[in-house]
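**Student:** These notes open a run of structures that come right after.
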Structure 1
Amino acid sequence: MISFENSTLYYYTVGTRGRAEAIRFLLRDAGVNYQDFQFSFDEWNDLKPKLMKKFPMAVLPCIETQDGQFFGSTVPLLRILGKELGYYPTGGVQDDHFIENTADLASDWVSDYCKMFYCPNQLDFHLNMEIPLHLSRLERIYGAYPSGPYALGNEITYADFLVYHILYQEKFLDKLHESNPNLEKFARAFEERPKMKAYLATLPKNEPEIYPTPPKELQKTTS
């Protein structure tokens, strides 16, 4: 059993954007105390060689436990946290496979979103092609277990934190409604989890967009 209590989460100073916020969501929901160590991209250049001596992969986000163990990269880290903190599927191999695929597909969307940091000229393609594709996939997945509201029915897993975060990141939570009823049901249930409700209320309301312009087109592409 690995203890993540009072561990250190390493990631860039990018607010709720990027790849670390889903980790924060899960830790908050589990009631785990942790230190949130954030740094600029320039500071990472100095920190990385030091981190590599302790953690050869030196991938972000990563967590260092109090006893010096390192775990990193978003989906593998979420999977470990899920196993240790009670967010891993309990129904066997088929459920494991289903949730791993859900997490991978959500991670694909995160990758496309993060690409906008560096390739703002691809905004139209992201809005009109990538987002509808990712939405339709996840809407279908979240309808596989009609009991809902989570991907695996009534059982929340590590993948749900990643899915909610990309919907949050893309500012899509208020645009689900009738067009994505399964994701709408999921998002509303996720937001009512007591620890998540308290944490979400603390997050900034006006973070700068990574898009060159706000993604108003989202409403058009899913209508």
Structure 2
Amino acid sequence: MKFKKFGLFFLLISSSFIVHAGAIDSKAGQASKLLIDDLKSKVILSNGSYSLNNKPILFDFNVWDIRLKNTFDRCDEEARYFNSESYQKDCYTKFIRSYYDWIEASKDPKISLRVWRAAASDGLIGPRVDFEHWTSMIRVYQARFDKLDKENADREKLYAEIGPYDSELRQVVQQRTREMNKPSLFGSKKKQDELYQRQIELEDKIRQIRANHQSN
């Protein structure tokens, strides 16, 4: 178990499950320090900023310590509400496990900084941190941004394919308009018909390209 080397079993051991109101002692400071020490061993300082597996941790360790303490304090408050040390232990344990899942998620090279930061905005809840939500939102944003990136790439491919035909179409329409606006003495019905035929061909080609992209 990963928890052993950080001494967290000691923090989570409880001698009784039902206690008198207010008798549940907080271990938030100790638990926070152990996680901070572990985080410090995993991050790298570069250009004045700390990163975890090439992902920014966003805050300095003092801020992290406050957020972690606040999160563990929330476990204490809920444990006192339910009057149960076992609830405190379960809450601490769940949060610590979510921390390790967050560490593992940071190792995934497919997770972009855009996804990481977007998920962080959801995982940083008020003065606390929710690693489980952060990690879960990584999957959500990864799928969302992958979809957007694919749509943008498809759109650029479509515009690149349509571009030459669309450019010619605009020129043909302008030429045909000029021909139609010429006095009858100087206008050419044959030229107008040729331009109109080319306009129809180009419009059909553009519609065909759009249809092919939609079917794909």
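Just so it is clear, none of the values below were taken in a lab; they were calculated from the coordinates. Because the structure is a prediction, the values reported are computed rather than measured. Cβ atoms are built from the backbone, for glycine too; each structure is taken alone.
**Student:** Quick check: 1.00 is what I get for FRET efficiency 1/(1 + (r/R0)^6) of positions 156 and 188 (r between Cβ atoms, R0 = 35 Å, to 0.05), calculated from one of 1, 2. Which structure matches?
**Tutor:** It was calculated from structure 1.
**Student:** One of 1, 2 was used to compute Rg and Dmax of the Cα atoms in Å, and the answer was 31.4, 107. Which one was it?
**Tutor:** So the calculation was done on 2.
**Student:** Ranked by relative contact order in percent (Cα under 8 Å, 6 or more apart), which of 1, 2 sits at the highest value?
**Tutor:** 1
**Student:** If helix-only ellipticity at 222 nm (-39500 (n - 2.57) for each DSSP H run of 4 or more, over all residues; to 500) comes out at -14000 when worked out from the coordinates, which of 1, 2 was used?
**Tutor:** 1
**Student:** Here's a follow-up. One of 1, 2 was used to compute distance in nm of label points 7 Å out along Cα→Cβ at positions 164 and 196, and the answer was 0.2. Which one was it?
**Tutor:** Working through the options, I get structure 1.
**Student:** For the read-out FRET efficiency 1/(1 + (r/R0)^6) of positions 28 and 108 (r between Cβ atoms, R0 = 30 Å, to 0.05), a value of 0.50 was computed from one structure; give its label from 1, 2.
**Tutor:** Only one of 1, 2 returns 0.50 for FRET efficiency 1/(1 + (r/R0)^6) of positions 28 and 108 (r between Cβ atoms, R0 = 30 Å, to 0.05), namely 2.
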